[in-house]
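Next up: some structures, all given as structure tokens.
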Structure 1
Amino acid sequence: MVAASLVLFYLALMTKLPSLRVLSLLLGLFSLAHGLYHFLFTFVIGYEARAALDTLSVVFLLSFAFYYTKRGNLT
């Protein structure tokens, strides 16, 4: 998921549509946080770090969902 976030960050940098830029940035942040969560979970690194990244990924996903429901059209 960390590699998938790079594609979304690239899309956020290259697009001209502001709503698509914000959507891809939020989804990329979710993908990065969620991928790091799984990476840390695999190597059993600190419960606090895993809990923080899990919470952060949920916050990014919910913010993506709220932004999409408010500004779902990409025009």
Structure 2
Amino acid sequence: MKDTIQQKLSLCPSCGQRSYRIICTAKIKTATRRRYVCDLCKFRESKYELDEATYEKWKRYEYVLSKIKELVLFLKFKN
């Protein structure tokens, strides 16, 4: 049983020990929030995972914004 628990633990980004685990998972609109805690140093954080459709939508937004930035820079230096 202890080996199964040990396999679920990850490396803590704060202390580097293999004692970092998920304590809560919740679906929030178009994302999944996972809360993590380190059992040794007590470091805590939340991570959000987007579903595939939302991720693709944000990638398109990122592309459009990059084109707008290029246009703004072009117009700024043209004048």
Structure 3
Amino acid sequence: MKTLTIRTTIGANRQLTIPLPEDVQPGPAEVVVILNPLAEQLDLKARGWTESEVAETQARLRSFEVDWEAPGMEAYDAL
């Protein structure tokens, strides 16, 4: 069994093509699709976070933002 996370935009025609990794063998398979709409912005207050928790977390994440956005890092999205 293989788990994949793929982010895409669903068009008006509601058709979805999923490119599979090279190591997926042809043949019968069961595919389960879970649609999780992505919000433009995550509402952390609705999830119980205080403003100080949000500020502290943003400050900690900011420390590796340059590395996260560096060219080539999109390769990790496929893991």
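The numbers here are math on the coordinates, done by the rules we state, and not lab data. In this text the structure is predicted, and so the values were computed from the model without any measurement.
One of 1, 2, 3 was used to compute helix-only ellipticity at 222 nm (-39500 (n - 2.57) for each DSSP H run of 4 or more, over all residues; to 500), and the result was -14500. Which label is that? Answer by label: 2.
For which of 1, 2, 3 does Kirkwood radius over Cα pairs in Å, for residues 22-61 alone, calculated from the coordinates, equal 10.0?
1
Assuming 66 is volume of the Cα convex hull per residue in Å³ as calculated from a single structure, say which of 1, 2, 3 it is. Structure 1 accounts for this read-out.
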